[in-house]
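FYI, it's all coordinate maths here, none of it is from the lab. These numbers were taken from a predicted model, which means no experiment stands behind them. Cβ atoms are built from the backbone, for glycine too; each structure is taken alone.
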Structure 1
Amino acid sequence: MFGNNHIAVVGAGPAGLIAAETLAAAGHRVTVHDHMASAGRKFLMAGRGGLNLTHSEPIDTFLTRYGTAAERLRPAIEAFPPEALRAWSEGLGQATFVGSSGRVFPHAMKASPLLRAWLGRLASQGVTFAMRHRWNGWDRDGRLVFATPGGNVAVAADATVLALGGASWPRLGSDASWVAILEQAGVHVAPLKPANCGFLIDWSPTIRERFAGSPLKPVALVFEGRAVRGEAMITTTGLEGGAVYALSAPLRDAIAAHGTATLLVDLRPDLGLDALAARLDRPRARQSRSTFLRKAAALAPPAIALVNEVLARRKGEPDAAAFAALIKALPLTLTGTAPIARAISSAGGVPFDEIDAAFMLKKTPGVFVAGEMLDWEAPTGGYLLTACFATGMAAAKGAQNWLRHKAVLSPPSS
């Protein structure tokens, strides 16, 4: 019967788990395979600072966050929009709320209660889990091959949903080992790149030793005419934080094209240029520059250190207007991206041209792809999880429709 197919889901993150739930609800036998010892490792990590499930902004604005991939993701996200994700969470006993930024969180502010309830629902649906199963491709008979602690096993599936993640935080499971497998099968994979990542800056020893771990807040970061207000964090190797992540895609691409990128930092975004210049147009008397900036411009020590860092490479002392202009647009030269293993997410992956509208690989019928394996990226703010859920559900529905069509074309013999 159509509803009694065995479907393999490879990957136990949000995209894979929602695919499994969708397929099991339709009556299919579903096995979730993952090479980690337990499900949802990266999902749990995402919830450590408050699980940002989605965003409350209007759907048309929401979709713009996916850049060039927006129109390819639109059908999946419109079929499972933020409101549906919130209802799904509440159906698992985890009510949500909208924060002041418009971001949506469960009241528990962490992922573990939601994941426990979700895994319980999957168990009640009959979904089985095969953990410590690392996918190594297909054998000559088209069966999925997994390396397990007990040796290699081959699994026959009527359809497969691949949801193996990208390349960020590989210790949590998404190590991109699938790239070589798909490329060997003739599937083009766009190079994986860090997204929502930090950047490298050649700090002086003073910044590295005294201010690593110090926040810069509030600040506004400007690159190529786009300004983002928020927070940044000085690290031993550069800069990271929410405002940095929001600009990570154009910064990353500029560095790839030109070798460096200049990020402008407004250290006093709440104060206009003229008002700041007026504050700085006072006699300094015998105050050091740092003391003067602390008192006149109300800058914190990390911000003062960055101003001094830039001025150390220039001759002379600026006047009040030039000082104000520097504080409002402090140039920092970024020399590279932080390693992809430390990025929040990754860009690149399976291009949309390699799949059909049902998320099935054109070169491998019956194999569907979801989540961060696909070539899209988005900023933090709930957009990453929403697209993983939406594409996981879309791939599951694509698998159902493909199996239904296949059953119609090839009815069982009497």
Structure 2
Amino acid sequence: MQYIYKVKDNQGKISQATAQAESASVLRTRLVARGLDVIEIKEQNLLNMDIGPYLGSFASILERVTLKDMVVFSRQFSAMVGSGVAMLRTLSIIVEQCPNKKLRRALDEIRRGVESGMALSEAMARQPHVFDRLYVSIVKAGETGGILADVLKRLADYIEYREKLNQKVRAAMVYPTVVLLIAIGVFWAMLTFVLPIFENLFKQIGGELPLYTQFLIALSEAVRSVWMVLFLLLCGAAGYALRRYYRTEIGRLHIDGFRLGLPLFGDLIKKVAIARFSRTFGTLIRAGVPMLNALEVVKDTAGNAVVAKAVENIYEEVRQGGTISRPMAKNPIFPPMVTQMVAVGEETGRLDDMLSKVADFYDMEVENSVEQLTSLLEPLMVVGIGAIVGSVVIGMYLPIFTVINQLK
């Protein structure tokens, strides 16, 4: 049932909200357990229903839970649990203070699950839109080993690492994307608005136009005709078909493999994938997640189908009693240095340390690659825009030079 309740906190502040519960007495017990003084509880009906919470719920569906939100939650949870605060009390405090509505709703559901006797990891697993499999696996390992506060701190560090890695990748991709869009926009504007003005001038002057100018005029007419609409629709259909193809297993393998082979960007994508694999695998092992479970999680969170396929081969080898380094050595996606570091980690029993060192090394490699890529693309993009604008300008002035020569 849906209830409207009014409570007073320890500071004497009175607030009103809605909640779902089996009965009013169950809701009262739950509120008292949170340290609140219950003033009133009444069942919600059509007469006293407030549409505000429902509008807020709709807005929270559209709201995203960012990595920053997850870092803040993990650090708060780790600090409070490590200080000896009861888990239910910790969840209640965080729910009241959480600014993200979507995360607040998920945490409230988790709190209810824990109240009903669920383990924290089990309750989190029921919120897959917020807590992914990696997060749930590490929390479950922390619960089993009695080190929940420590693993939550490691989770926060790992999420911060993911955010920094994503920022590096975005820094490499944003600049060329923006410049390419500007170049396309300038080219389209010159064909649509500038070239038609010169076309009318050429018709008044008369004479035969150069072939290159005729080509530009034909292109300008095509851009301003229905063919342009058909072309855009065709591009949209092709993009939709490519997206559907990418959802298939073979499609992901083909497209992700193509990305790894791209000039300039392929090497960066490969380094990002290896850094993510090493950091994720090392974090899971250090948290006490069993090896096979850790490999399953790494495969699901790899972010690249080629790497996921390689991890699947490693999983089959380990399941049959083999080592991790042997199938890695057979796969070209893993450089020899990574394979050797993993082999040393297996022999010394310090696999998590070796994986962390590999991740640190490739973090620096990603940063250097981003700087090199940016410094290389800047002059290429400037020359590209100049060539696009210059090609149209030359096409517009060629007839003028032809007329001058005829006058001479």
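Here are the numbers for this structure:
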{"item": "Which of 1, 2 yields 23 [relative contact order in percent (Cα under 8 Å, 6 or more apart), calculated]", "result": "1"}
{"item": "If distance in nm of label points 7 Å out along Cα→Cβ at positions 14 and 382 is computed and equals 1.1, the structure in 1, 2", "result": "1"}
{"item": "Which of 1, 2 yields -10000 [helix-only ellipticity at 222 nm (-39500 (n - 2.57) for each DSSP H run of 4 or more, over all residues; to 500), calculated]", "result": "1"}
{"item": "Test item: FRET efficiency 1/(1 + (r/R0)^6) of positions 142 and 334 (r between Cβ atoms, R0 = 35 Å, to 0.05) calculated as 0.15, pick one of 1, 2", "result": "1"}
{"item": "Identity of the structure behind 11.9 (criterion: mean projected area of the Cα convex hull in nm², for residues 126-237 alone, calculated), options 1, 2", "result": "2"}
{"item": "Structure responsible for 4.0, with distance in nm of label points 7 Å out along Cα→Cβ at positions 86 and 214 calculated and labels 1, 2 on offer", "result": "1"}
{"item": "Test item: FRET efficiency 1/(1 + (r/R0)^6) of positions 230 and 294 (r between Cβ atoms, R0 = 30 Å, to 0.05) calculated as 0.05, pick one of 1, 2", "result": "2"}
{"item": "Origin of the derived value 3.4 (distance in nm of label points 7 Å out along Cα→Cβ at positions 94 and 310; candidates 1, 2)", "result": "2"}
{"item": "Test item: mean count of other Cβ atoms within 10 Å over residues 78-85 calculated as 14.8, pick one of 1, 2", "result": "2"}
{"item": "Structures 1, 2, by volume of the Cα convex hull per residue in Å³: label with the highest value", "result": "2"}
